[in-house]
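Presented below are the structures under discussion, each in the form of structure tokens.
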Structure P
Amino acid sequence: MSVVSQIKIVAAKAINELYNVSMDETGILVNATKPEFEGEYTVVLFAFVKQLKKSPEVLGQELGKYLLEKNVELLSGFNVIKGFLNLSIANNYWVQFLEKEYSNISFGKSAANGRKVMVEYSSPNTNKPLHLGHLRNNFLGWSTAEILRCSGNEVIKTCIVNDRGIHICKSMLAWQKHANGATPESTAAKGDHFVGDYYVKFEGDLKEQAEVVMEQLISGQLTGFSEEEQNKTTGLLQALEKATSEANKQKQGEIKDELKEIARNNTPIMKEAKQMLYKWEQGDEEVLDLWRKMNEWVYKGFDETYKRIGSDFEKTYYESNTYLLGKDIVEEGLQKGVLFKKEDGSVWIDLTDEGLDQKLLLRKDGTSVYITQDLGLAQLKYNEYKIDESIYVIADEQIYHMKVLKLILQKLAAPYAAGITHLIYGMVELPTGKMKSREGTVVDADDLVDEMIRIAKEKTEELGKVKDFEEKELEELYNTIGLGALKFFLVRVDPKKRMVFNPEESIDFHGFTGPFVQYTHARIKSILRKEQPKKTSYSSDLFRLEKDILVNLEQFPTIISDAASEHDPSKIAIYVFNLAKTFNSFYTEHSIANAETEEKKELRLQLAQLTAQVLKTGMGLLGINVPERM
């Protein structure tokens, strides 16, 4: 049981016995004591002042004296600062903790709790390679899954591959027009890069054709457009004529964007892509053969990238197999009166009472939309695994979509609805701004990993401490540092926040980075290679920095538990960084090899060993390896 849990229990018991007030320990707030005050943990008293009719100072003194008297093995002193009771934990407690845990390689791991959790992440499209945004998604999803597993949950990692739709047909059509039969093998290209290049080619062709169609729209040449498009275009052109002033620039831009979309949809190449999608849905064998062939190229490329970045899945779902699954659920919703059908035959749900709007579930021609597929997939996951929680790692652009998904399932009384959780993450940008798939300005995952390894090599060689490394060992080291820097930088920020990724900043051996933590681990392992700790007892006298490390180490299981419950790997990243920083401060002040006494030397060796183990475990939960030497 953690120190904080023990403090809550004894504080609740003390309040009951001193003041005859029943108090649940969950109502006791315990924080880390501020550095400027003496003590390790602080009981916040303000919540009890009114109920117990005591001033904060009197309450603190009475409670502190009682706790110290009754819990001498746990506490060694207290002080009261306004409404805060600062408690000093007995040195002997920390020493006993260290003696018990210093060689425990499973420290921080919880026993199985019987809960089954699914984490869905990555979710790539098969028309392009993985990019920087996918990397943040993968690292957050993988880390969350491992943290949940470490907390005692049974975890299933899954991926849904978006392998159908108009975006896939764009790459296929461009390949037919431009490839002259070329393949990844014939061009020595990685499969996902190869296919992605044709998606960019399609967008280039589309842009050229759209400019021609746009000129027709602007000049009012609307022959060949549908009646609906003609009416919309006429209205937009009239609105554009009225919005001529400088103050209406934004309005002009919005109108032109709508016109551009009409133009894009009426280009010859877009019509061909739509026709190809229609043929795919009708089961045209020639189209399906090309689709299978190009998807296989992409899957092979994805697998290489996943292996390289350390991402894996127990189960992969494919949109081409799941996009029709939700239709039975829609029918059930109609029968229950949860959904309704409009005059044109389309099916909707009204979520206006929940502060949203009406949401389309089936088009008037009976075809499904994305939410329909997601309803079916959610049920399929539950049927296959009987999961207690289903976590979707999806960007903040899909907050509305995920709210709708959960609300519909709740209204349908699906047994798994309450367990649906959206792990929201912010998009990643570069110092130069946003990335755009259509224009081919997305930062490719493979290229970024290569760049990180190059920077890792450059920075490491600047330090000049690897002259005795073999070539193979150096290659592995640069890979470990480069990938570690990339992963740490992308998970160290609260997932909900958007972030800017700077490769150079991420590899700083002295900053809030992965390499700083990796270097600290390697430094400790260097110490332990010279001398290992022994199983022996020692004095409970502790210097401030020795106790600071022990306080940090003891918190590790709680940090893992908090990161698991909040689905937030950044808590682990922040923790291991602070632990590494604390150890470095300690090692600067106190020698291990030349400790004041043999007892001190033994204590510090055990302290170093447990610190190294916790850094290794914590970084491992983020998917980051820590080298034995650097």
Structure Q
Amino acid sequence: MLKNKKLTFISLSVLLLLLTIFLIFYLYWSTNYRSKLLPRTYIGNLDVSRLEIDEVRDLLIKEEVRLREKGIVFSYNNESKTFPLSATSASPDIPESLLYVDSFVFDIEETANDAFAKKNRSFLDYIKTILVSDYKNQTLLSLSYQDEIILKWLNNNFSNLTIPAENAYFSINEEGDLINNKERIGKEVAVVNLKNELEESLKYLKTPHIILRTQSQYPSILQTDLEVLRPKAEEILAQGDFIIFYIDNSTKNEEKLTFKVKSSELITWITTKTANQIPTFSFDKEKIKKYLSSQVAKQINQEIVLPRFEIVDNKVSSWQVGKDGRELDLELSAENILDNLTVNLWEAEIKTKIISVEDFTSENDFSIKELIGVGHSNFAGSSANRRHNIEVGAEAIHGVLIKPDEEFSLVGALGDIDASTGYLPELVIKGDKTILEYGGGLCQVATTIFRSALSSGLPITARRNHSYRVSYYEPAGMDAAVYDPWPDVKFINDTNNYILIQSRIEGNDIYFDFWGTKDGREATTTTPIIYNIVKPPATKIIETDELEPGQKRCTESAHNGADTYFDYIVTYPEGATTTPRQEVRFNSHYVPWQEVCLVGKEKEVEKEDIDNAEQTEEIKEEVTVN
């Protein structure tokens, strides 16, 4: 009996001790890890143990900066090149590299939240960190990317990386004989391997170095298959040239334009494929359209001339009359050609479509009555060339009319950006090189017209902020970049009336005034909120031949990285056909940007000069000794 009591006492004591230990550990966990991550917690290979969520965010932001500065190294055939993940241009007006910056998005907020999810921070997980020697709680970096942009960059930067497979095809030699050309096996990037290696590196916060691999592409039509189709091809060849004609009714005297398609060209329109393992023969409509586009359209098409207007003494005054345009109808023309070829008729008429311009003859036609919105920015401190380009860009937009329901595109409205349209070049930095680029200053135009659209309450359909903060475009978050063909500034005129754009430059200030008819909508924007501020790296020095030896010129000052957002609210009047209140949040992410300075290269001293100098010193020493 005594023995049983003693055993019971020991059991209760052990149980009480275990319960006490459990409570101690529970209280310790509850007190010390309520707002922190547990020991042995990792994001990728980054140890984030015992950190609070704000500390994790800061650490991840620094890691993003590091990864973007390093970029992605790709190697192929003993050649290595770096895909840029950060802006490579030190000019705020040459945002070409935004295409690559935007192709990768690191979701810092989602990653931090995943790491702090309850399932990763439970008391049971805490006990595992104590009892299990190899326990590891790991979250991977959340990211997204556009692989089509990467593939395009790879093909532009590595020769012979991708070679399309080529089916066997017919052609004609110099003697006019029909030739069966052999098929060719192609190759392409092994995309699955590429994506796996890329994600494996970035999700674990490792600097990627990807060895590119390729895989074969096989043709579907072999040279031996063409023999079955050869009689039909020879029959086509015997028909001679194919005639394409166009009847121009726009002139007083009806004019007929004729184009001859030589047999050697016609043969290239043939396409072959297999149906039930039997080679079949037809003409390829896409090849015909490609021929029409490259060889015929230039002689047929006529550009539309848009009407342009301006406000003079608060009245609308026309100063350029619109003119209809003409465009080759590729689809209908290709169908006509195919139909005639099918019935062995060796000519076909091509068709056009008219691009109509409405006849604006009076003010009532477009109901431009009042100012509906104004955008403004300041470009003080700009170089002479930059100021000139801003003026040219503003003039290109001045007087443009936007139809009801039309989507305005700034890239489209600006047209060609080069010397022929009046733009001046500026020295900019791309990577480690200094080059001349045309159009520096047009982002001032983009930012201002974006603000005009906001002021007018119009739906914004395309806008991209710059990669880093620029003084010209403060407040941060309300800027817009433009670069042909992308990024662009786009918005829709949903006012049911025409909008007329007027530009004005007053000193260092540029304005875009939107004229039209008010419909009672009210537009407001909140003050941008700036957060996640990151200090810039040290100054970057780039040697150049553009400056005198030792001369220094800093092209860009240092900028903090940051995230910003502002809310755009449009309230529509009673009776409007759209939602009464629409609210959009514009988010912007700016990477920290280091100060970038150009320094003129020192002239290299020739070896002969060094030898002469050494000899001179030797002679001086001999004279001194003697």
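Structures P, Q were shown, and FRET efficiency 1/(1 + (r/R0)^6) of positions 74 and 602 (r between Cβ atoms, R0 = 25 Å, to 0.05) at 0.15 was computed from Q.
With helix-only ellipticity at 222 nm (-39500 (n - 2.57) for each DSSP H run of 4 or more, over all residues; to 500) coming out at -9500, pick the structure among P, Q it was computed from. Label of the originating structure: Q.
Assuming 15 is relative contact order in percent (Cα under 8 Å, 6 or more apart) as calculated from a single structure, say which of P, Q it is. The value was obtained from structure P. In terms of distance in nm of label points 7 Å out along Cα→Cβ at positions 58 and 466, the structure with the greatest value among P, Q is P. To which of P, Q does the computed value 31.3 (Kirkwood radius over Cα pairs in Å) belong? This figure was derived from Q.
A value of 5.7 was computed for distance in nm of label points 7 Å out along Cα→Cβ at positions 42 and 346; which of P, Q is the source structure? Only one of P, Q returns 5.7 for distance in nm of label points 7 Å out along Cα→Cβ at positions 42 and 346, namely P. Taking distance in nm of label points 7 Å out along Cα→Cβ at positions 298 and 474 from the coordinates of each of P, Q, which one would give 5.0? It must be structure Q, since only it matches.
Throughout, read-outs are computed from the coordinates displayed, never taken from laboratory work. On a predicted model such as this, the values are computed, not experimentally measured, just so you know. Cβ atoms are built from the backbone, for glycine too; each structure is taken alone.
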